[in-house]
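Q: Following this line, the structures themselves.
Derivation of every value follows stated rules applied to the coordinates shown; laboratory data play no part. It should be emphasised that the depicted structure is a prediction, and the values quoted were computed from it without experimental measurement. Cβ atoms are built from the backbone, for glycine too; each structure is taken alone.
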Structure I
Amino acid sequence: MGHKTKIVILSSLALIVVALIATYIGRDALLNYYAKGKFDKLEKKYGLNISYARLHMPGINEIEIEKFSVVPNERDTLLTLHSAKIDLSLWKMLTLNAEVKKVITDRLHISFIKKDSISNYDFLFKKDKKNEKKEDKRDYARKVSDILDMSFGMLPENGDMRDLVMSYRRDSDYTEVQIPTLHISDNRFVTEIIVKADNAEHHWMSRGRLNNNEKTVEAELYSKKRGKVLLPYLNKYYGAEVAFDTLAYRLTETELRGGEIALSGKAEVCGLQLYHAALSPEVVNLDKGSFNYKINVGKDFFELDSATVIQFNKLQFHPYIKAQKKEKWHITMSVDKPPFDADDLFSSLPKGLFSSVEGIRTSGKLSYHFLLDIDFNNLNALKLESDLKSHGFSILGYGKENLAKMNGSFLYTAYENGVPVRTFIVGPENPGFCPLDSISPLLQTAVMQSEDGSFFAHRGFRLDAMRNALIYDLKRKKFARGGSTISMQLVKNVFLNRNKNLLRKLEEAMIVWLIENKGITSKHRMYEVYLNIAEWGPLVYGAREASHFYFDKEPSQLTPEEAIFMASIIPKPKHFRSSFDENMQLKPWLGSYFRLIANRLSRKGLITEEEAANILPVVKLTGASVNNFPAPVDSVAVVLPPEEVNNE
């Protein structure tokens with residue numbers, strides 16, 4: 001090595017040493033200059049006032065701050081911090097990255113306050129117009145990875161957080177979460193959590209592990225006294241109650257090829273209790289549930305891998321979900337459950353959620369296939385498949401509800417808004433009961449063609465009708481069609497009439513499947529019951545009562561026009577007057593409905609083509625219904641237009 005080269009190298013090293021010394025000596029000035037620039041940008045962007053009494057670097061990788069506060073302009077104080085000391089990874093600092101090794105904080109208080117419509121945290125939801133324009137080019141994998149990298153980088157390996165308080169005040173309501181001391185040692189933490197809400201104080205415990213190198217976080221939440229953890233706030237504002245014994249969660253991030261990432265882990269809950277009137281009229285109990293998940297995230301998709309396992313009590317299955325965004329979202333959901341013990345299903349159902357089949361005893365096996373494919377770029381291509389198959393399946397004994405009760409006379413109670421309005425016997429003991437063969441085939445067929453044209457052919461469900469209803473609802477972005485069969489309507493009224501909640505459809509589907517697939521009640525009897533409990537007017541139930549109410553005659557004596565009219569009433573029976581004008585004549589818009597049903601009666605051979613062509617929307621009320629006129633006539637059409645009437 002030449003003499004000049006040595007001089008250059010030594011000079012360079014000397015300059016580096018001098019620069020490092022200068023940087024070390026002036027580190028406080030550099031830190032304050034850098035912090036001021038960052039804080040000034042935040043203040044300008046979000047309308048904040050950020051202040052601190054002292055910002056200091058005791059060592060090359062240590063930062064201390066005192067009396068730090070964040071106050072939104074013309075709002076209440078959002079955050080105050082008495083003091084904090086942060087130790088950063090020196091190696092990460094040299095690579096211009098930040099990784100917290102240890103943190104000690106004292107009196108960190110965060111207060112979310114809302115008065116009327118003004119809050120001190122609304123700036124957090126301020127949209128970034130620059131990024132909003134680039135939303136279509138979003139790389140979901142990178143975004144999720146960046147958020148997790150930042151979060152893991154901020155999680156210290158060691159630390160103590162004393163007197164951490166987070167509170168939320170909305171007008172006169174107040175909720176506070178206190179953490180007296182959060183101690184973290186070698187990536188593991190344990191802490192007590194005190195929650196004050198709804199004039200009560202809850203003491204919880206949490207413990208877990210944080211590891212930035214492994215990109216893993218684990219946590220467990222339970223009551224300090226080993227009782228139930230009751231989540232506050234929900235009951236007061238949402239009428240819901242959620243309680244559990246323990247809640248555990250684990251997440252690990254893994255990088256995959258092609259810029260994709262995988263999030264894997266497990267969520268587990270024991271002793272879960274849920275209550276909400278919209279969910280179930282009873283408390284829902286789940287002894288044990290777990291969710292072993294693997295979520296893949298790519299540039300334009302999220303995917304719940306089929307390796308995922310969901311288990312509640314004895315039942316276990318592998319769901320698959322993928323949401324991919326091109327111009328619009330394309331969502332695919334599927335479940336394939338090979339043959340399993342049928343009793344695993346019925347014994348695992350959460351108590352309080354399926355009360356009608358609670359306690360049912362079964363033998364044999366079941367298998368299940370489900371597919372839902374929704375491409376919002378082409379809703380007409382929607383796919384819906386659902387098939388529960390039995391393999392030597394049999395019912396050994398009914399549970400709380402006798403699913404065979406429709407086979408004989410039984411007591412039926414009609415409800416309105418959860419309140420019983422009338423109770424009567426469905427059977428020959430009731431003078432109003434009308435056997436199926438005493439009801440005009442015209443009325444039988446008109447109702448069936450209007451409500452469920454393939455009732456005698458299907459086994460309780462019509463996936464084509466459900467699919468069409470789902471497409472219709474998605475296009476209109478509201479629930480406008482249901483796709484229910486007569487079997488589903490019957491089960492809802494006979495077994496579940498009182499319980500109007502979000503998950504009633506699941507219980508309804510299960511009962512329908514049991515009755516239809518095990519032949520518990522014949523189709524003939526089911527339709528007979530349906531026509532004897534259907535509401536045909538204000539507190540008017542059954543075909544016999546309805547035919548007398550409108551036409552003062554037996555249901556066997558109805559004309560084609562009268563039968564079609566009565567079929568038109570079923571969708572909105574309490575508003576039958578809206579079908580008439582001020583002169584008690586049927587409104588013209590009913591003409592298309594009359595023609596549609598008349599043509600179907602003709603195809604069934606009940607009337608001739610000539611008779612069908614001559615049928616007009618003309619009927620004369622001669623029964624007690626005339627007493628409802630004159631009255632203000634509702635101009636809203638209540639009968640489904642022809643394109644919404646169920647197909648044959």
Structure II
Amino acid sequence: MCGIVGAVAQRDVAEILINGLHRLEYRGYDSAGIAVVNNKKQLQRVRSLGKVQELENTLEKQPLLGGTGIAHTRWATHGEPSENNAHPHISGNFAVVHNGIIENYEILRHRLQEKGYIFSSQTDTEVIAHLIEWEMRSSETLLDAVKKVVPQLIGAYGMAVIDSNDPEHLIAARSGSPLVIGLGIGENFLASDQLALLSVTHRFIFLEEGDVADISRRQINIYNRNGEKVERLAHNANIEADVADKGQHRHFMQKEIFEQPTALINTMEGRLNHDSIIVESIGNGINEILKNVENIQIVACGTSYNAGMVARYWFENLAGISCNVEIASEFRYRQSVLRPNSLLITLSQSGETADTLAALRLAKEKGYMSTLAICNVAGSSLVRESDFAFMTRAGVEIGVASTKAFTTQLVTMLMLVTAMGKLNGHISVEKEKLIIKALQALPKDIENALGIDEQIKILSEDFAEKHHSLFLGRGEYYPIAMEAALKLKEISYIHAETYAAGELKHGPLALIDADMPVIVIAPTNDLLEKLKSNIEEVAARGGQLYVFTDRDANFKESENIKVITMPEVNNITAPIFYTIPMQLLSYHVALIKGTDVDQPRNLAKSVTVE
């Protein structure tokens with residue numbers, strides 16, 4: 001959440017900074033701002049409420065010229081979205097942009113007010129700007145001043161600071177919020193995500209936790225949390241610069257839904273052959289770890305948590321391994337009991353989710369046997385800090401509501417479950433072959449599922465005037481229903497709840513009426529007959545049902561039951577398959593509601609604060 005871009009160059013950088021902000025707008029879009037030092041060593045700042053385009057429109061009327069600058073797109077934490085609360089914040093000659101939350105900002109604010117500082121915003125970030133101005137009074141360089149400020153800050157931050165009196169340097173500091181340095185020729189850059197800088201460089205240095213960096217045009221000096229000068233390796237990014245292009249699609253979410261067949265092929269490439277999982281593809285030495293695992297602890301947030309909930313059924317049903325799934329923000333603060341030979345699995349699209357990272361660090365202190373990250377971003381903190389990483393290879397996901405990240409997580413987890421089940425003897429050679437066959441067929445199955453897009457579009461018209469909805473599922477389809485409800489509420493703003501269908505009679509039936517659509521995921525399986533009874537409970541009370549099923553389930557349409565018959569699919573991969581119509585439904589309902597599909601209100605893509 002929130003996006004940072006910075007540059008130190010000989011050329012004018014405002015256009016580069018704005019282009020970077022557009023690429024980072026999925027991280028925050030309440031307001032935006034830019035500060036540039038011109039050739040007269042004057043600090044120029046422009047801020048605007050709303051999306052980056054509003055800032056760009058303002059800059060067309062009052063362009064900023066200069067080779068050193070910082071820019072920011074905001075997701076509000078402290079203070080309402082407004083121009084005054086937009087970054088950069090200025091104190092004297094200094095401008096600051098910041099991602100994260102400074103937890104002790106009120107104490108610091110009070111101290112600074114006693115020193116005579118006047119605050120013009122409600123933000124925690126303005127505290128940083130004034131602290132730097134204060135510490136600079138007794139410091140020789142901006143780097144020294146920032147090094148004095150950092151120990152005073154409690155919380156999470158990724159920050160960038162410039163000084164109009166010293167435009168040759170940009171100082172960055174990272175604690176709990178990601179920052180990456182982009183390497184150019186005679187110029188260097190900074191961002192909270194490498195995606196922002198792909199138009200100017202493909203070489204990056206990822207700052208580690210606690211790092212402070214002094215960035216100039218020809219030199220980069222990095223200091224660790226102990227103040228020691230360190231070297232950080234440069235990496236070449238293999239991301240294409242046009243990933244932020246919607247192509248023929250209306251929205252990024254729509255594009256990413258339809259990219260899923262290709263994304264799943266990429267996820268499986270090199271990890272399975274015609275009849276077995278290649279376990280070594282997870283990492284060197286992983287065999288010995290997986291062979292000895294007796295318990296799994298999955299920790300995740302949001303969509304990734306729902307993926308973990310599906311995987312729990314697979315771990316226990318297929319591999320015979322006890323599995324617990326917990327929301328990362330709860331796991332951090334609960335006094336959990338560590339079971340013998342436990343593997344911690346963290347799931348995150350970005351690899352920078354603050355609560356999940358904190359859970360990983362806590363697990364290391366507790367002494368888990370090993371840690372494994374399932375993630376989409378190779379250079380992320382979660383990947384770097386875990387013992388092993390199993391990359392989902394979903395490709396860049398711009399839409400705030402996750403789609404292909406979810407399905408690739410599920411495929412990655414199913415491959416992991418199969419590998420573990422094979423190693424511990426719970427999955428036979430024949431069963432492994434069946435799973436492999438189902439996985440290899442899945443990209444084509446997903447294409448078939450996408451074929452009902454037009455049908456879903458027509459169906460979505462029923463939701464135009466709805467304000468509440470209920471999703472039902474049983475077994476591994478219960479967390480798929482959870483993910484479906486999350487998608488609908490995220491982008492259409494319809495209140496959506498999920499229940500395991502057997503729980504209807506324990507309270508939720510009181511909600512049922514003609515204005516409460518009930519969406520049921522009901523493929524043919526061992527629980528189908530029980531699910532049919534739950535459906536009858538809804539129908540008998542006048543509820544409007546939308547049943548997603550297959551031909552073998554033999555559902556009959558009636559006045560208050562609409563049946564959406566899906567193409568045939570293997571039962572093993574069916575939970576992944578049934579995710580697709582749920583994504584399409586949420587997308588088309590959002591279009592009818594007229595909401596901002598890619599950038600829904602109050603939400604951001606990468607949640608780097610607690």
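Q: Using the calculated result 16.5 for mean count of other Cβ atoms within 10 Å over residues 468-475, pick out the matching structure from I, II.
A: Label of the originating structure: I.
Q: Assign the value 15.1, calculated as mean count of other Cβ atoms within 10 Å over residues 372-379, to the correct structure from I, II.
A: Answer for the origin of the read-out: I.
Q: May I pose another question? Thinking only about distance in nm of label points 7 Å out along Cα→Cβ at positions 100 and 116, which of I, II has the largest value?
A: If we compare distance in nm of label points 7 Å out along Cα→Cβ at positions 100 and 116 over I, II, the biggest value is for I.
Q: Here is a further query. A value of -0.84 was derived for log10 I(q)/I(0) by the Debye sum over Cα atoms at q = 0.28 Å⁻¹, for residues 508-547 alone; which structure in I, II was it taken from?
A: Derived from the structure labelled I.
Q: Among the shown structures I, II, from which was the value 19.1 of mean projected area of the Cα convex hull in nm², for residues 108-339 alone calculated?
A: II
Q: Upon calculation of Cα extents along the principal axes in Å from the atomic coordinates, which of the structures I, II produces 77, 55, 44?
A: Corresponding structure: II.
Q: Comparing FRET efficiency 1/(1 + (r/R0)^6) of positions 172 and 356 (r between Cβ atoms, R0 = 35 Å, to 0.05) across structures I, II, which is largest?
A: II
Q: With relative contact order in percent (Cα under 8 Å, 6 or more apart) coming out at 12, pick the structure among I, II it was computed from.
A: Checking each candidate, the match is II.
Q: Matching task: 3.6 is the computed value of distance in nm of label points 7 Å out along Cα→Cβ at positions 84 and 180. Pick the structure from I, II.
A: Structure of origin is II.
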